[in-house]
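Bear in mind these aren't lab numbers, they're just calculated from the coordinates by the rules spelled out. This structure is a prediction, so every number in the text was calculated from the model and none was measured. Cβ atoms are built from the backbone, for glycine too; each structure is taken alone.
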Structure P
Amino acid sequence: MNLDDWQARIERLHPQEIELGLGRIRAVAERLEVNVFACPVITVAGTNGKGSTVTLIERLARAAGRSTALYTSPHLHRFNERVRLDGEPVSDAMLCQAFERVESVRGDVALTYFEFTTLAALCVFQQAGVDLVVLEVGLGGRLDAVNLIDADIAVITSIGLDHQDWLGDNVEQIGREKAGILRAGRPLLFAAMDMPESIAQAAEQGAARLIRAGEVFGVHGSAIYWQQSGSHHLEVSDPLPLGRDNLAAAVQALALLDMLPADIAAVAASTILPGRCQHKRIDGCDWYFDVGHNREALQRFLSLLPAVTGRRRALCAMLADKPAEQVLADFQAHVDDWYLAGLGGSRGRSASALAGLLPDIVPRQIFANVAEAVAAVREQQSGEDQVLVFGSFYTVAEAAAALAVEL
């Protein structure tokens, strides 16, 4: 089977897209002998900032001469983006071999899509024998598939309201779930300034070493600071695509492992992540793409945008389980024209449902899909305009495909 065949097969294995719990994956991981690594493992959870932080950790470690393995999700264009060795997506052949290996031992265990692909990634990483494994949590922390692995360093980037059906309806409950990635006697880094009390309680109960932003590491003006055999302080000039707060967390995590390069600022300045406030000049107009899908992420997106002299046009499509009403309310004062598109699939939201969340006086156009919305924007835009594409990984991926641009 080719990679597409495997993807289709894996999607049909389990009746539910999401079923949290470690029992199924742990049983298969033990048969595969991929549940323990000889090298250090950093696991990163959080509501926002996970992708940026794991990317910075990977790039900095590579700049320090270490070989790396990175598992992240979701992907924008190809599944291979989720499984990287030394910064490069692995081949279809390598993934298919890993899928075959998982299938050969799983027996009658009905793994979810994420559990199956996580096990495949771990197979790839074990075979590669790298110096550092970096794992991004998919959902929550305590019961997420990557929590199968005992992290040497656990990082929580932030806590916000997202996936409330699964994690809880307040930041204290969500914080406790995400803190489930900690391990006794090992560091737990919390990278945001506002920390729920449940994080501190979980660290104390779990005997983890809590290291907080604003105390041991963090951001001060245009500089970051951290601890490594003493205090360190580094001025970091703009532009900094993935943010000083994420950089500070990545630097502190690697400092604990003595894996920092000499040229931290240069590495950070050159590290981008597709779909994170990403700028493209298209048809003489400025387009900005962001995969953010909750209030905190998109407020950050807004704060990073430059001023616009023409009209600001927003192309938005969001899944039904995301807080669209809050997001649209935040953007209303900053947008002149709305292009609302529908997303398909079981979690999709129609453009008309999205439009119903805007006041009647707000100018908007409704489209069945993102491609149609893109075509309308291109027809109506002028050179002084600014186009914002946001709301979901699916939104950004479909817009990039319609525009034939590489992100």
Structure Q
Amino acid sequence: MRYHLVFLWLLVLLVGGIDWLLWRFWKKGEPLQGFRKWFAVTGFIVFPIVFLAGFFAFGLLIPDAGSYHVYNAFGIFLTVFLLIYLPKLVFILVQGVGRVQKVLPRRPAPQRKRHYPAISRAKFLSQIGIIMATAPFVGLLFGVFKGRFAFYTRHVSLSFPNLPPAFNGLRIVQISDLHLGSFGTNREPLREAVELINEEKPDMVLFTGDLVNNFAGETRGWEDILGKINASMGKYAILGNHDYGDYSSWPSQQRKAANFKGIVAAFRRFGFQLLRNESLTIEKDGQHFVLSGVENWGHPPFPQYGDLEKAWSEAGDAPFKILLSHDPDHWDAEVIGKKDYDLTLAGHTHGMQFGVEVGKFNWSPAKYRFKRWAGLYREGNQFLYVNRGLGYLGMPARVGMPPEITVFELHRGGQFTADKQQ
């Protein structure tokens, strides 16, 4: 409860500060009559009270939520809040920059003959602020209605000198972070994603965790869709931090254990072999490589159920090894230079479901939380790929960070190389 109260007071300061500054900029116009009066009452009194009360209510409800519906309701509530307050924040930042520039010393500009009506500085800043404030509003709306379902297939070609010749040209599809409860009863988007996966004709499909948000009930009714994912050499999966039911209070440990058992059973229903701190041998034409999968391992507050030592001990002296580990932090902590996995596949970050990717430039708030947050990384002869996730969590939107299907093509080559193809 203490953390909820701290969060609430931080929101009070944030919302109060935004609305107070915006009120100071806005009230200098015409007197508060008619529409302006009702707008002021709604925008500066009703909205803040409703949102702050809503955050406090959800802060009480979420820890004891019995199903994913509370989480989804909070996601919608959060989206509406951002749709209103992000534009407000951008507007006051523009106004603030203008005020700072106004007080800075500057040389007088040369007088030029004007051929257009003069416009006041305040009005100019107001117009610029309004234009810039529409960007996050429109972007977020696009992320809600289109972005979260704009499935994007990324192709990555990797060469390894130690890849057994029988597996030259091996096609692997990686998917991650489905968070089935976030889709509710809306099945069609993932049906489209499954069609995209099958069009790639993968040899293997590897799922790197977070099947659900928290509850086994989220998996009901998805067999007809996820069960149709085809892979000639099998479908394999690991657990993510959300697959343990840790983000809810349970009346008893038996109830929590039953929920976890239901989540584990769902993988079998969907045709995936779940790897829990274990390794298995993939064979073809008398040659083989090892696929290892560990349970979730992350830095606190994320749980550490993973036992890489156990999985690695079962890998033996296989010439080539692939590791599935949900949290990319695990790669730096226990894999690089310590365990000879050639390729590690992770997820978890979602790319924060928000970012900018233009050519080789990419940015997301995720980079301030995770050292490896999206795409391909290399240390020596070891590779890590962090999938941006196929589903979404919390806010039902993706802005500049589309849901990802990653297609790897592995080749036997004279040296370790990577060729990312978008």
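Tabulated data for the structure shown
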quantity: Origin of the value 12.1, where mean projected area of the Cα convex hull in nm², for residues 155-330 alone was derived from one of P, Q; calculated: P
quantity: Structure with the greatest value (metric relative contact order in percent (Cα under 8 Å, 6 or more apart), set P, Q); calculated: Q
quantity: At a computed 23.5 (mean count of other Cβ atoms within 10 Å over residues 211-218), which of P, Q; calculated: Q
quantity: Distance in nm of label points 7 Å out along Cα→Cβ at positions 139 and 243 - highest-scoring structure of P, Q; calculated: Q
quantity: Entry that produces 0.98 once Cα Rg over 2.2 N^0.38 Å is calculated, selected from P, Q; calculated: P
